[in-house]
Structure 1
Amino acid sequence: MWNTRQLQVMKQEAGFTLVELMLSTSILLVVSGIVVGATIDLTRLSTTMTNRSDMHSGVRNATALLQQEVGQAGRISLPAPSSLSAAVGIGVATVDVTSTAGMFVGERLVVGTGAEAETVTLTAVAANQITANFMLPHVAGAPLATTGGFSAGVIPTTMANGSTGNVLKILGDINGDGNMVYVEYTCDLAGGRLLRNVMPFEAAVKPMPTVEQILLDNLLPNPPNPGGGVPPCFIYQEQTFAGTTYVIGVAIMTTVRTQQRDSITNDFQTVTKALLNVSPRNVVNVWQLASLHYLNRVQPVPPSVVALLP
């Protein structure tokens, strides 16, 4: 016979019953399932946010670059100081200069300073030599400067091979370092890419597109207007004075999608970024000067750039 104390000890040392084990296991599985599910949901949410953040960051950086470079379009400059190496008299003459870097046929240069300054139009440019019609005599050492800006800092749509709704063409000292460049932004909707092709303004040939020129992947057509029609990437505000067309505003609109599908909805996320009126301030400046009949500050498109337009 078992005494009461022995029965108490045996009861204390007894294990779980099968029902208790199954119940505790079920509770553990439910709790583990909730924790694992929450972890998976958080992982999916993190992926969604990262995907969306990358998309917004890419389109924001691209439009910021576009805004900055369109604002700089039309600026003209020389990469280094230059001056006459010899004296020059009145009339058409070819004279040596210390540097012809950044100069081109048709460019309007200011020769000299103060009362002896005049603006001449270059009719020929060679190695450290310029040809122009001088109305005043100038001594050796007279400085050369370029002022004003390009009337076609944003190449107008009216020019042969000019800008279009999906190709923006700009010219000028875009980076503010004294070196003038020609830049093309291309919305390649067929390939789903926004490309930026930059080259020196005197380049002999246009570089072929490379992967380094891709600003945006997964480019999409813009959402249609309420009245119908799909707006292009670039819309231009143009003004014409004395037969010359000036682009005084550019509207920029791009639509992109995420690189990967959303892990929750299994669909791509999209965003449309629009800049409605980006002003090329240098072009606006020369347009205003031309309106006041100060045409000697309106610079023409260099012949080398005209050859790069097609």
Structure 2
Amino acid sequence: MLKWDTIDVEKPGPGEVRIQHTAIALNYADVYYRLGLYPALLPIVPGNEAAGIVEELGAGVTEFSVGDRVAYVIPALGAYAEVRVIPTDRLVRLPAHIGDRQAAAMMMKGLTARYLICRTFPVKPGDTILVHAAAGGVGLVLCQWARHLGATVIGTVSNEEKAALAREHGCAHTIDSTRENVAQRVRAITAGRGVPVVYDSIGKDTFEGSLDCLAPRGVLVVYGHSSGKVPPFDLMTLAAKGSLFVTRPTLWTHIAACAELSDGANELFDLVARGIVKINVNQSYPLQEAAQAHRELESRKTTGATVLTV
């Protein structure tokens, strides 16, 4: 259960700043924590990313000034708040062309898309890839970024409205997973070959079907589980289906170093500045209405990115 409450926020220590939040991202990971799918000591303040304005500096901080516009994404929870203390090595300064709501919405989704298609399975020109939940926050960024890299994107969606949205953002083929057999459609689109990679944020409900979409030696990248955790499975299944690979990466290992975070954010900001990746904030709720935002996210009523405003 989510509820609005009053808590004390400490002053920033050495190497830290206190931020007045202006926009906070809503991610499916927030739902996972609330439901207990991700472990955390209760009670919790959800949220991993936000944008705001530096309002107080800790001792020794010279790289930021009061009034700077900044954004962050960190593994520690606590973003669903009006103010927050953050270490400076986890902050990025926002360029003028990036708005606060846009920044809050893009950090986790954009950096996730980057590590998925540039690190976990580097997408090449001519690749045909499958993206589940193509009209979701990460899905829309994946579709645009993969198209920029020269790939053909097949995306799964749950209705025609989402199919149209995915196509607008670079998805060449859409599959309504509520009415169609995904693996059969993928085989038809690829002349029976299958795809070299599947990016799957759904988990339990799509795992077996995702394996059936892969070409021999293909890679299944499970980076979320909105339908529940993938149950244990027999590794020999991977051998029988063509020497397949399965991986479960996380964003945090890809931005653990300050330089990795900075490089990734700068690349993302550049793509957004050039119009290659568009970050659409399609829903916005006051922070006090976070519970309603969660309900609509879980019922698949949302598309693109959602933010909570302060």
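Every read-out reported here was derived from the displayed coordinates using simple, explicitly stated rules and does not represent laboratory data. Keep in mind the model is a prediction, meaning the values are calculated, not measured. Cβ atoms are built from the backbone, for glycine too; each structure is taken alone.
Couple of notes before you dig in:
- Entry that produces 34, 20, 18 once semi-axes √(5λ) of the Cα gyration tensor in Å is calculated, selected from 1, 2: 2
- With distance in nm of label points 7 Å out along Cα→Cβ at positions 125 and 301 derived as 4.5, matching label from 1, 2: 2
- If mean count of other Cβ atoms within 10 Å over residues 85-92 is computed and equals 18.9, the structure in 1, 2: 2
- Structure (1, 2) behind the derived value 0.85 of FRET efficiency 1/(1 + (r/R0)^6) of positions 101 and 213 (r between Cβ atoms, R0 = 35 Å, to 0.05): 1
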